[in-house]
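Next up: some structures, all given as structure tokens.
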Structure 1
Amino acid sequence: MTEDPPFDRISGAKASSPLGELVRYCLIGVTGASLDAILFWLMTRAGIYYQAANFISVTCGIVNNFFLNAFFNFRTKNRLLRRFCSFYTIGMLGWGVSAVLLWLFVEKWGVRPVASKLTIIFIVTALQFTLNKIFTFARKKN
């Protein structure tokens, strides 16, 4: 008789389930997205060009989210440099997507930069979770 995995206290899902990982990823993502959005807002208020502010704020969010995901969500401590490089690359892909979308929202559609950024964060989060689950934090099959 095998024992079921314990339940995650935050998500209510089984601790090793994809749903539990997604919920934790999103909760961790809130910290990174908040850091990203606050830094973006502060920098644009200080007169920094919105695309430069976006690059800096996204990078800070990526670093924050990598360490929280590695240690608290996917619970891995091996191959951290390789995993960080993968996570950062996927994060930069997300930054590229967000940069293009920001340009469209701001320059073509006339939406304010902060409102655009808040909308785009949701789109990029879904993309990055999927890619990080597949590439960065994939579990080895025995």
Structure 2
Amino acid sequence: MMIVTKFSSILYDKTYNETLELLTKSEHFLKNYAVQRAQEENKILDLRVNCEMTRVTARLTQIMAWILAQKAVLRGEMSSQEASSDKFLLKENDFCLSNNIKGQEDEYPLPIRELLIDSLSLFKRILILSSHMREKTISPNQTFRTLN
């Protein structure tokens, strides 16, 4: 059990750091984009970029909530059943899973394209892990069978 806990802790720490890095990149992009866009106005592109940044933010906030719940389970602060509840479950929805800029990539600044790709990849990885963990969560009424 100690090995599983150690592995889980490393997995969650690395994923947490990856998510935090993407959130930081998002913040920097938005700050720089706002300064750049103040000099050259393109309201349609601005609207599309803002929509895509909302998509990135939706992905990353769901991922962060899921990671923090899993870390709480490892620390004994939350049950695995609670962490697997709908409150922390990643939602498999069209908004987070779609790629609306496909075929139009050249119209978007490189940083947002990278954020969209990286956040979608991370979201899909965590969605699979989340779904698998939810299927494997033992309900309070079930019992463990031992090999004794």
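Every number here is computed from the coordinates shown, using simple stated rules; none is lab data. Just so we're clear, the structure is a prediction, and the values are computed from it rather than from any experiment. Cβ atoms are built from the backbone, for glycine too; each structure is taken alone.
Tell me which structure, out of 1, 2, gives -24500 once helix-only ellipticity at 222 nm (-39500 (n - 2.57) for each DSSP H run of 4 or more, over all residues; to 500) is calculated.
Working: 1: -22000; 2: -24500.
Matching structure: 2.
Of structures 1, 2, which gives 21 when relative contact order in percent (Cα under 8 Å, 6 or more apart) is computed from the coordinates?
Values: 1: 21; 2: 31.
The structure behind it is 1.
Of structures 1, 2, which gives 11.8 when mean count of other Cβ atoms within 10 Å over residues 45-52 is computed from the coordinates?
Structure of origin is 1.
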